[in-house]
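Quick heads-up: structures coming right below.
Every read-out reported here was derived from the displayed coordinates using simple, explicitly stated rules and does not represent laboratory data. Only a predicted model underlies this, so the values are computations on that prediction, with no experimental measurement involved. Cβ atoms are built from the backbone, for glycine too; each structure is taken alone.
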Structure 1
Amino acid sequence: MLRFVWGREGFSSGQLPSQTERDIEDTRYTDLPNRRRIVRLTVKMDWRLNSIAHHFLPRGANGKLVIYYQGHRGDFALGKDPISAFMEEEYSVIALSTPLLGPNAQPIVDFHNIAGLKLTSHDHLKFLAVEEGHPIQFFLQPVAAV
């Protein structure tokens with residue numbers, strides 16, 4: 001599976017988040033119970049795709065992590081209720097949105113004989129060439145990296 005998704009070498013530790021911003025303020029989450037702080041993690045990928053994740057750290061911690069991956073509805077902010085419920089139980093939560101949605105980039109790319117295509121749909125990702133592996137990595141790499 002690793003070779004199918006990422007190629008011969010599999011997932012590399014070089015694919016960890018490229019940017020970490022500690023103690024960010026996001027007014028959408030000021031009312032989360034038991035919130036100690038939020039860390040923003042940015043995972044940069046090929047084709048100028050990125051994935052922005054928030055790591056919600058509770059005041060009291062049970063030492064366990066939940067990964068909340070918002071589906072096709074959009075921004076992970078739509079998952080505020082389950083994020084809140086996990087934080088009340090003292091879980092750390094990392095929240096992500098699928099590629100091209102929520103806070104993630106929608107880059108304009110040139111490929112094949114199409115110039116200036118703005119990537120707005122998951123259907124576009126299957127046309128992007130990856131050095132190795134399969135374009136499904138754009139969905140899995142952010143989760144593996146964080």
Structure 2
Amino acid sequence: MKSKSQKQLMGEKTTLEEMKSDEDCNPIYTNADMGFKENLIDPLLSIDGTPLVSNQQAIPCGIMAKANFNDKFNTWKINEEEITINQKNIAWDKDKKLFKNSEKSKQWIDIKDEHFIVWMRPTGLSDFRKLWGRIDRDLKKEKNYILL
């Protein structure tokens with residue numbers, strides 16, 4: 001829970017040297033530490049489309065950010081219409097006010113993304129649940145559904 005930069009998450013600009021001296025993000029400081037490497041054919045891009053450099057500071061940094069759950073889901077009812085998963089308003093309002101982007105050309109993820117905000121909220125136990133979305137309608141018990 002300690003391996004994150006609260007400054008980065010609140011939109012403050014930080015330097016790699018500052019992060020290393022504070023040890024906020026230990027041991028994940030750079031894009032290379034995150035596992036990102038330059039690739040001329042298919043470069044990893046920042047949220048504004050700028051190619052990321054492996055020895056640059058990871059924004060956001062730290063183990064919590066690196067472990068970000070980034071799966072996507074779609075739900076369908078067999079032989080019928082798609083059932084929508086509502087992904088809006090899944091983060092707490094007070095958290096949404098705290099999380100801000102700082103350097104979009106250097107960020108590997110949108111810090112204001114609600115899925116990311118939910119992921120970064122600390123939990124008190126080793127077993128936990130994080131809200132990913134809601135199905136805003138009743139599902140019938142006798143029907144089969146496919147989650148992709």
Structure 3
Amino acid sequence: MLSFFTGSHEAYHRPSDDYATLNWKGLERITLFADGMVHDLIKNKDHRLDYVKVAVSSKDGNRDTLRVFLGTIPDYAADIEGVKLNGVRKGGPADKAGLRAGDVIISFAGQSIKNIYDYTYALDAATIGKVTTVTIRRMNQVLKLRIKPSPRP
């Protein structure tokens with residue numbers, strides 16, 4: 001399965017998400033990429049792709065399989081060190097902690113955040129309900145905020 005993504009925004013997957021919120025430039029870029037990929041597959045049709053089955057780590061749905069939720073909306077297009085936020089979900093842990101659009105996350109739970117991958121790994125290691133620290137850069141200030149990750153709504 002493939003999923004293509006042009007980034008998130010405050011209305012993403014909400015009733016207010018309509019055609020006006022589409023990232024047309026990103027959609028064009030992804031369409032061209034997918035078109036090129038399909039053409040490459042057709043051109044190399046004699047070489048079959050290998051099927052790889054992904055093992056499920058747990059089927060019982062216990063709390064160990066839940067990922068934490070902060071309600072941050074990363075700016076996937078930002079080319080900076082850290083994770084710049086496009087916004088935060090109203091009422092979510094990030095909102096309650098005081099994070100806002102434009103903030104750049106540079107540390108989470110003691111782990112340095114250089115990019116979205118560092119952030120994802122740090123979130124995977126976080127514990128639901130356990131208060132931790134998020135360090136952000138806001139304008140010219142570095143702020144340490146306390147945040148309590150919650151389960152995904």
- Query: Computing distance in nm of label points 7 Å out along Cα→Cβ at positions 2 and 74 gives 3.8 for which of 1, 2, 3?
  - Reply: 1
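Taking -0.67, -1.15, -1.20, -1.36 as the value of log10 I(q)/I(0) by the Debye sum over Cα atoms at q = 0.12, 0.18, 0.19, 0.22 Å⁻¹ derived from one of the structures shown (1, 2, 3), identify that structure. Show your work: numbers first, answer last.
Numbers: 1: -0.53, -1.04, -1.12, -1.35; 2: -0.60, -1.06, -1.13, -1.36; 3: -0.67, -1.15, -1.20, -1.36.
It must be structure 3, since only it matches.
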